[in-house]
Structure I
Amino acid sequence: MWFDIGLIGKIVRFSAVGALGAVVDFGFTYLFKEILKVNKFVSNAIGFSLSATLCFFLNKFWTYQSSSPLAWKEYLTFIAVSLVGLGINSLILYLLTEKAKMHFYLSKCFAILVAAIWNFLANLLITFV
């Protein structure tokens, strides 16, 4: 039976899902960038997109415990929120790697943290209302 876990519970669950998502994101980014030699920004977008899809399902049913019958609408909204997050992620990644000359994966960590704040708030207030 589903029950209201409150804001703190949602933050904890969102963080756990996000950690798993980060592993998926980094894993696929590494696979495409380092092994398959795909452009680093394309590799980043692939990793981010695969992670976003996984995170949708985990967040829908576990974090936000949504029982909305309009899952397709939630998915499209979640993906739209994630695309804005991808834009934030890519902008920070670009600024830190190209302008500040920081290491790619360290920059990616910062980019993920900032995008995660956006994603949590937007999904809480827009997607899984």
Structure II
Amino acid sequence: MIDEIFIWKFLKFCIVGFSGMIIDFGTTWLLKEKIKVNKYIANSTGFTLAASSNYLLNRFWTFHSINPRIATEYGSFILISLVGLAINNLIIFLLNEKIRINFYLSKLFAIGVVTVWNFFMNYMITFR
């Protein structure tokens, strides 16, 4: 049975993720649409900026981490995020390039999948 603390952490993680999604989509849109950067570079940049912001918010608010090894914790978070980025880009490639679903709709679906990946991996590894 899933306890209330676990559910509350997941909800907080999702709220943090929503703030990251704004950073991610905003950066991606700015780079792709206004600056005309390659969509995968724009996507990767948005994702990386969002992941860094999410680490800080999740460390202090979601998981209340007091781990003094911040560099190690951040590294773990970013490594998990990079695997998530690979999953994210793969989903976008499959949905947008192969199936021809709108880029931003594909990105939204990818974010949903990667949110679940990121939460469970960070819950079990980074902030255990």
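Bear in mind these aren't lab numbers, they're just calculated from the coordinates by the rules spelled out. Model, not experiment: these values are computed from the prediction. Cβ atoms are built from the backbone, for glycine too; each structure is taken alone.
Using distance in nm of label points 7 Å out along Cα→Cβ at positions 100 and 116 as the calculated read-out, with 2.8 as its value, let me know the right label among I, II.
That value comes from structure II.
For mean count of other Cβ atoms within 10 Å over residues 60-67, the calculated result is 17.1, so let me know which of I, II that is.
This value belongs to structure I.
One of I, II was used to compute distance in nm of label points 7 Å out along Cα→Cβ at positions 68 and 108, and the answer was 3.1. Which one was it?
I
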